[in-house]
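See the structures that follow.
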Structure 1
Amino acid sequence: MYDEPNDDDSHGDEPAERVMDPAQRAKEKGDEFRMHAEIAAVFEGHRKFDAQIRTDFDDEVARDVQRRAAKLEKAKTPESPILPPAAWPDATELLQLADARGLSTNDYHVRRRPGEVMIARWLAGEQVESFYTRMQAHFDAGMEGYKEDERQAHGWKQDPQVAKYLEALDTIEIKTADRYLRDTLRQHGVFVLSTITADEMDILHLCDYVMGVPAVDVVGRASAPPADGATERDRAWFFKLFAVRGMVDGVERMFFFTFLQKAEDTFEF
């Protein structure tokens with residue numbers, strides 16, 4: 001899904017792991033696992049919580065959702081994921097749109113076009129609580145597994161830089177709910193929008209591994225990679241995830257909107 005840093009990339013005669021500050025390298029690794037944890041928590045609903053893949057998502061509603069998400073992104077300042085107060089009514093409407101349109105929460109509402117997919121998912125109440133629990137679990141498992149692998153692979157080396165990196169890894173502790181500003185939005189009634197963008201997402205990893213469904217069920221038969229001999233280009237999709245959070249009438253709500261497009265296609269979001 002994401003390329004690992006190549007430690008053999010040359011900077012003069014020094015490998016990349018020697019050039020980068022160990023603390024900064026450890027921080028970036030923590031951020032990488034936090035992002036993986038978020039994606040896993042957003043898309044594992046079919047495997048873990050009986051979420052359905054619903055392909056009857058009305059095109060007009062899907063495009064409306066896309067416009068609303070883009071509008072909120074334009075309203076957000078680069079300095080903070082907290083939306084300005086002027087955008088709060090729009091965020092409220094988006095978080096309530098499932099109720100207004102008679103759409104189920106938890107499920108994945110999918111709208112497909114050739115080479116393009118939009119996925120909307122709403123969560124509310126206990127579903128939100130489960131999301132945060134799972135996101136933290138994914139981060140903890142991924143980070144601890146990586147630390148152990150690094151200790152096994154490099155802990156024996158008499159290298160000060162390696163030792164500093166391993167020490168820095170041990171200091172990485174991320175509370176994913178804090179990074180999602182959960183307490184802030186619950187206590188102060190603000191609305192929050194964050195995004196993740198990947199120029200090339202492995203669609204088979206996302207569908208088969210994370211979601212637990214064949215890619216054809218998500219992107220359609222015409223756009224799915226071939227069953228045999230799929231190339232990296234066949235599997236590569238542009239990916240953008242919008243995550244909107246806030247309290248509405250005393251209920252904590254989340255909305256996730258995902259835009260996917262085959263990487264070789266041109267697009268304009």
Structure 2
Amino acid sequence: MIKHTKAGKTVFNTFEKKVNEGLFTEEIFRKKIEEASKLAEEMPYVTLTMRNRGIITPDEGTAPIIHVFRPNLQAQDVAHHLGKLDKMTVHSTDERAQSTIEYLYNTSPNIHMRLKKKGKTFMDFADAFTESAMIESAYYTILSGKELPSTVERRIKTAMMKRLINNEWDFRRIVEECGISVKDNLALFQFADEMEIKEIMQDIVADDPYFNRRKAQIDKFVEINSEQSIKTPQTMSEKFAFEVMARLSKKYPAMAEKVFTTNNQPIM
């Protein structure tokens with residue numbers, strides 16, 4: 001069983017005080033997922049919001065700021081343990097982000113020192129962190145199977161493609177051999193749609209409560225580890241490349257053969 005940290009409990013307790021039933025409306029959902037999809041398409045990784053605002057610079061890795069994301073993830077573990085993960089959806093992203101931000105303001109001298117060093121304010125950090133939470137919510141919403149407006153789904157699928165291309169070498173080879181430009185958002189979306197990328201990923205995360213937050217689904221899961229789960233979309237394993245190749249072989253056999261034999265190095 002996952003150990004529930006003091007940080008997770010504190011953030012979750014603060015979060016609970018901020019949320020109310022009025023947040024969980026279709027109008028708020030549509031507004032929030034629209035915003036989240038735009039951010040995800042622009043910045044496919046949650047850490048890019050920190051880079052965008054100069055909290056980490058181009059010459060740095062993400063290690064100096066990774067710790068700021070943990071209280072948020074630990075709070076989600078607590079929520080699941082209490083049977084309340086369905087409150088932590090895209091509707092309540094701002095409240096979840098604010099709860100973590102308040103915790104970090106009071107407990108993390110490291111982030112204060114970093115902001116001072118970089119000439120940034122805590123408000124800069126708060127804005128970046130809120131954007132990160134929105135990007136995170138875009139991914140778990142689409143992978144939960146929630147029906148989305150077409151433009152929203154297009155943006156999030158494009159963001160997913162960008163992540164997968166950067167993290168899955170076999171998948172990048174497939175995309176490049178198919179003549180898809182990694183800078184062409186429309187082409188990325190069309191490839192994602194054609195190869196059913198969302199459906200493949202939904203299958204891979206089907207047993208993970210982090211990606212399945214609707215009450216009827218959450219109840220069947222025993223355990224959650226959000227910190228591990230959030231890494232899943234960028235570590236898809238051989239199964240992912242195999243599923244993409246299977247679809248490519250069925251729809252475009254000549255292209256699949258070309259990809260498979262490139263440089264005499266099989267994809268799988």
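Comparing 1, 2, where is distance in nm of label points 7 Å out along Cα→Cβ at positions 103 and 143 highest?
Once distance in nm of label points 7 Å out along Cα→Cβ at positions 103 and 143 is tallied for 1, 2, the winner is 1.
Once mean count of other Cβ atoms within 10 Å over residues 135-142 is evaluated on every structure in 1, 2, the highest one turns out to be 2.
Kindly point out which one of 1, 2 the value -19500 was derived from, the read-out being helix-only ellipticity at 222 nm (-39500 (n - 2.57) for each DSSP H run of 4 or more, over all residues; to 500).
Working: 1: -14000; 2: -19500.
For helix-only ellipticity at 222 nm (-39500 (n - 2.57) for each DSSP H run of 4 or more, over all residues; to 500), the value -19500 is produced by structure 2.
Each of 1, 2 could give FRET efficiency 1/(1 + (r/R0)^6) of positions 79 and 127 (r between Cβ atoms, R0 = 30 Å, to 0.05), but the derived value 0.50 comes from 1. Give the label, chosen from 1, 2, of the structure having the highest value of mean projected area of the Cα convex hull in nm², for residues 87-246 alone. Greatest value across 1, 2: structure 1.
The maximum of distance in nm of label points 7 Å out along Cα→Cβ at positions 71 and 167 over structures 1, 2, that is, the highest value, falls on 1.
By the measure FRET efficiency 1/(1 + (r/R0)^6) of positions 159 and 191 (r between Cβ atoms, R0 = 25 Å, to 0.05), tell me the structure among 1, 2 with the highest figure.
Working: 1: 0.00; 2: 1.00.
Answer by largest value of FRET efficiency 1/(1 + (r/R0)^6) of positions 159 and 191 (r between Cβ atoms, R0 = 25 Å, to 0.05): 2.
Here, each number is a calculation from the coordinates, and none is a lab measurement. None of the values given here were measured: they were computed from a predicted structure. Cβ atoms are built from the backbone, for glycine too; each structure is taken alone.
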